[in-house]
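Quick heads-up: structures coming right below.
Values in this text are rule-based calculations from the coordinates and carry no lab data. What you see is a predicted model; the values in this text were computed from it and never measured. Cβ atoms are built from the backbone, for glycine too; each structure is taken alone.
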Structure P
Amino acid sequence: MTTKFRFYLGGTKLLTEEQRKENAKSMITYLSTVAGVAGGYIGAQAGGIMLEQGVDFLDTFGIMADSITNLEFLPPCNVMSLIGSLIGFGTVAAASYFFLKTDNERNYSYKLDEVAGTGGFMNEKQKKEFLAYFEKDPEKPGEPSPNMILGQTARRPNDSRRMIGNNNIAVIGGAGTGKSRFVIKPNLLTLNSSFVITDPSGEIINSLGKVLNDHGYKIKIFNISDMEHSNCYNPFDYIRDDAGVRMVVECFINNTSNKEGGGEEFWVNAEKLLYSAIIFYLRDYEQDYSKKNFSTLVNMVNMATVDEDNPNSQSELDKIFEKIDQNSLAAQYYRGFKKGAGKTLKSIVISCIARLQPFMTPQVQHLTQMDQMELDKLGDRKTALFIITPQADRTYSFLASMLYSQMFETLYYKGEKQKAEGGSEQLKIPVRCLMDEFANIGEIPEFPSKLSTMRKYNISATVILQDISQIESMYKDDWKTLMGNCSTYIFLGTQEPNTLKYFSELLGKMTVTNRSRGTSSGSKSGSNKNFQQTSREVMTPDELGRMDPMMEVVFMQNQRPIMDRKYQYEKHPLYQYTGDASDDNLFLYQSMSEFNTSQAKVFSCTLKAFSEILKYQKTQQVTKSQNTDSVVIQISQNEAFDKVVLDREERASVLHQTISKVSSELMATKEHCPVIVFKSVQTAILMEAAEAAAIQTNKAPFVLFSDIGSDTLNGVFYGSEDDFKAYDFEMFKKVQKHNDKIYLLFLKKNALEPYKEMIQEQKYE
């Protein structure tokens, strides 16, 4: 190896074998040159004298001696003098070099660099030869790069087929070593893939969101830290087969269980039976898309009431499963759950409700009510999906791990479908996952094995950790498999002892020459030098811990490691357009409606609805003989709005927003009968929202109204018959009973405030 390091231990100077050879080579070259100069001088003298005095070769030496004695050192100036100098220099220099080199090597093994170890870094020559194989980074800003950035000089081709191994990378660096600045951000600016980025603080999306958006990227945000500013993610949308159901259940259970606790296997397995039964039911039998989500799962678990004293009693959930095909998977899983005794079943249900607590909050219900992630399109168009996770709270980390797991399954399925249709399983656009703070994502089912199969689908993962212990605790026996399925490691620095030891061992050992010097005194004083080949670590754990903070070590499969500088992010051609360069370039997604779960799609729904109102008024109930342009239909805007058919996604969006607002208002208010008014929400959605919110909050009575601009408000009263009778409804235009809990109300808009005052003044017991 050629390295700038010299290691001093005590009074002994250690040189690598390559350094010793380089030193010997330099000395041999120097001595041969000196000898050649002397030979050239003699040749010049001899040749010049032979031509000038016409003597033979042997006689020239006598004449040459006389000239030197008389202090005549300059040779004669003629052609033979020049020829003689060249012949003399070449002959003597070559002979000296051959003799000295042979003498140097005969006392050593010809494989000294392999005597005690072959470890070492790439030298500059090897580095240039290696990197010359790849295409250069583009010079023009905005051009996609063909490479992945590993360091200031180190690269890896983005096309994994151009190099042995896969494009999976493990990045290890303690706090403050620049994992985001030196690895994630530069690689996002390569613009050569779709990216899925774990962004714990939300800083990366703020800094680079605008750059990516300006270069044609579709921006998606899954924000677990601030759920009101996010795109929605519904795991139920990506359940494609039976394995998909089991994966969702396993991911949820694994990331919400106490892994240190014992004796829970029975209860966990029982929970799995109930969750699986309900999810299979929703997948196979529920026709309403807006109910295929975790909120409905919570509601159905709450229906599983158990009467310990009456084993023949039926819960509402029993009645639902009684009506379906008993050979279905849903029915089979439910029968497995029902095999328990009364007290056992009650305990299982309580355990399920406790585990499902995260889905009882309005924020999570908003986030998971529908899906806007479009995971199946990651390989078709350039997309940047940012997953923002809390840095300290791991309560909702299972959502991030579930998203990752379903993303891999979705893209794998897409690749296999392409192959079955006669194409390649390779995705058109590479998908690269930059998984910062990997330990906070949660455990992704079968992730270590997935790393070994990603390459064929054009998918790669960059796993970013603070130290090795993080991944050991998460994946126990599988962590070595995970690391082994990464063809590249980047060590940025740490002080964690086990991590330092791991990478020191990975660097291996090298052969060094141990040179010692001794002196003796007395009658026969003198000195001596001893040389010995021995081994040492390329870098000890201590040396790795004291590595220059601007340096890194890059390991690539089948290559010597590279000691490289960390990438200079500020030198990237696109840096000037980032939020790090100027606050004017920040991507302030919090102010954008598409990333606001409380407003998503409502505006578009409203526009669609109003565009249909006039059409409805002209055509509804009109006979063929009538002229639609002259017909005036006696129908209010509210009634027309209620008849507009929204598509599945739009309806689900409005529904989950409405449920969330109702639940939030009910939990926050102390009024005995709150009145909540919405802008442009259909009556049917108000009824569904009322039922769902009542179950979630256990609060009633309350009233919901919708206003779309006409003189009439459509509304829903939710409460018991006694609740309903407690109020005077004379000011209402119309009242209609829907069921035992819901009454439809039609109120003149100008009567809204008097009505609100009236019910608050009502003596209600």
Structure Q
Amino acid sequence: MTSAVWDGRKYPYVYSRELAIAPGLKLHTEAVERIDPITYEVIRHALWNINVEHGVTIMKISGSPICAYGHDFNPCLLDEKGDFVFFGPFLQYLSSATSSAVKWTLEYRSENPGIEDGDIFLTNDPWIGATHQSDVTLIAPVFWEGELFCWVGNTLHQWDLGGTSPGGFNPMAPDVYWEAGCIPPIKIVERGRLRRDLEEEYIRRSRMPELVALDLRAEIAGCHVARERIKQLLARYGAATVKGVMRKLQDDSEKAFVRRLETIPDGTWREVGWVEWAHPGDRHVYRNCLTLTKRGDRLIFSNEGTDPQAGTLNCTLVAWRGAIMAMVSAQMLFDQMFVVEGAYRHVEFEVQPGTLTCALFPAAVSAAPALTLLQTIALSGLVISKMLACSEDPELRTEVQSCMGAPMYPIAALNGINQRGEPYVSFLLDPVGAALAGLSWRDGVDTGGWPWDLQSTMPNVEENEWFYPILYLWRRELPDSGGAGKFRGGNAAELAFIPHGTERIMLFTATGHCAVPGPGLFGGFPTSTTRYTLIRGTRARSLMSVGQMPDRIEHLVDGDGNIPSGVVEYLPPKAFHVVQNPEDVFILSWASAGGYGDPLLRDPERVAEDYREGRLTREWAQRAYGVVLDEAGVVLWPETERLREELRRCRIGADPKPQTATDEPGARLLAEGLKLVGGWIHCRYCNHRLAPPTENYKLHCLRKTFSVQEANPHILDPRTYIEEDMEWRHFYCPGCGALLQTELARPSDVPVWDIQLDFREA
């Protein structure tokens, strides 16, 4: 560690507050301290609108579906030193990379080749300023009267930038040299003129040069538009006034963030996630740990306990930091219009290098956003939620949420010759319709999207069929898939298609969420998992030829609904060179969101409503929620009360105490089912005394273990994919039988001490 140089070469780039900038580069720092409220609001909204126009420009020029539907891009506005003024309202985690790219450029490019008016720099280096190589970052300095006033920047996922695998994701890559090349910041536009030599070299590496060329021009155009709008603003109001507004935005964001921290006790909160298959054929599972510690006005995020970097699971520090800050922004700065610099001033990152979330060069990192990065976003939401649950502020506690939907993005990449006889490369964007998590006060939203990508939309089925040689058989939500809970997680969905207008489709998969689901929160059940299914030699075309549309797996095989052995293939998380022939049906089911709170505490009428609306079956209502319904969806109350009482009795092996407790004055909330009273942790439902705060409360609960597939009807036996045994643990209150917490773990793992307050303060 002492010999590590964190400059973005082998180790990731880590900047300090004092950047080493060439003395010849003059920075604009003058700022008016007192600005009248009307002028302030006018300039504030003007800056916001400039940033939004920056993003809309990219979206309108790019011809990429990933931009139009997935909104896999984000613009941002930064001050002269690369500190944030505004994130854009699109894919949040991308912007963190932009700040890193600006600061690196200031330190390593200000002397040679220099930073001048009209320049635009490009980078896709994940150790400097990108989350993976396909996320291309452009940054443009804005000069005013010879001084560097601020920066505008954007990041956009571009389809294919070379490497050994079409589309940029290579599940077989042993290192970065098998993937698209890493480009440290280069001057792609010099004094307002596009460097054609660099543009041609850049585009040459792509299998889809026309689309990449258009994406590049879209990013450049976005920078130009934003830069010109800012100069118009400076001409009207003066540089010192506009800079004053920027400073106030940052300072106000900091004040809001600190005020919220003041309502939270010092402590430590932890979460563990699991990802499988570092490379094709690897049937092992890997551990991704995230710890959040609050000390005064500081938040410290640590990856201690995370497994060493392996195969294609790796994420760089730039990406890991962006994932965390995306959820900090969403859950703790919801009223600050994406001004996150105030949080950055109070957030620290302690990392173990050479791990899955701080990979060292030349690790393979192209799949990071779909795997460990996205999982880190989910884990960040969980540890932040556990922290916010302890807050004295009721408004903050409304931001407590379980695991978001699609905790890893299920990449299904397609390539070959399309219906127009042209080569194509794509991956399915339908899982953008992820599920939203159950919250502390409401259910999650079925296929509602992501909390950190506010404007993404599912692509239209007909447009996908126009773009690619496929014909959908169905795309629908999956009943019972959302994690059960007092407030359930949103349901997921699945799609099915056959090749159309082509001889075959080449498929590969790249995810890590097939074996182990994402966790629930405070007793909520886990998410469903990703499932790639290929059914060979189906009857789909013959059925359609006689006017019948197959809409279930059973319809695809024979008239009796039988599925012969060997016909259905469950593709592994990383499958390469899979051939889908015209008679084969490909089915992709993606993950749901986790539940919040003990399912036996859910209002039976809400369970009944879910059944009547088609979101839930009667069987799962009874198994997960202890609610008995008739065929019309009416709650059978005596049967339900008896069943719930019996389920609680089975949990603890004794008659449960009544759940009638209330939160007395002076009690500190720790979780949905936990409170701290008189120096002891108690069950909130029955006041049963569990443990002193200096000990892991889980060790004083009644613990039972279940198979992972019992957590959700849409989870296969993990042994389908991995060799390790995994278990689903329940931690019950010994008094009333309430389910206080669950976790997914290996049998040998010690229960995670996930809520650990500084007891001296508490």
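Remarks
- When distance in nm of label points 7 Å out along Cα→Cβ at positions 184 and 232 is calculated for each of the structures P, Q, the largest result comes from Q.
- Per Cα Rg over 2.2 N^0.38 Å, the highest-valued of structures P, Q: P
- Ranking P, Q by FRET efficiency 1/(1 + (r/R0)^6) of positions 416 and 472 (r between Cβ atoms, R0 = 35 Å, to 0.05), the structure that comes out highest: Q
- Highest-scoring label, criterion being percent of Cα pairs over 19 Å apart, for residues 512-663 alone, among P, Q: P
- The maximum of mean count of other Cβ atoms within 10 Å over residues 32-39 over structures P, Q, that is, the highest value, falls on P.
- Winner on relative contact order in percent (Cα under 8 Å, 6 or more apart) once structures P, Q are ranked, highest first: P
- Taking FRET efficiency 1/(1 + (r/R0)^6) of positions 208 and 336 (r between Cβ atoms, R0 = 41 Å, to 0.05) as the criterion, the top-ranked structure out of P, Q is Q, with the highest value.
- With respect to distance in nm of label points 7 Å out along Cα→Cβ at positions 216 and 360, the largest value across structures P, Q is given by P.
- Origin of the derived value -13000 (helix-only ellipticity at 222 nm (-39500 (n - 2.57) for each DSSP H run of 4 or more, over all residues; to 500); candidates P, Q): P
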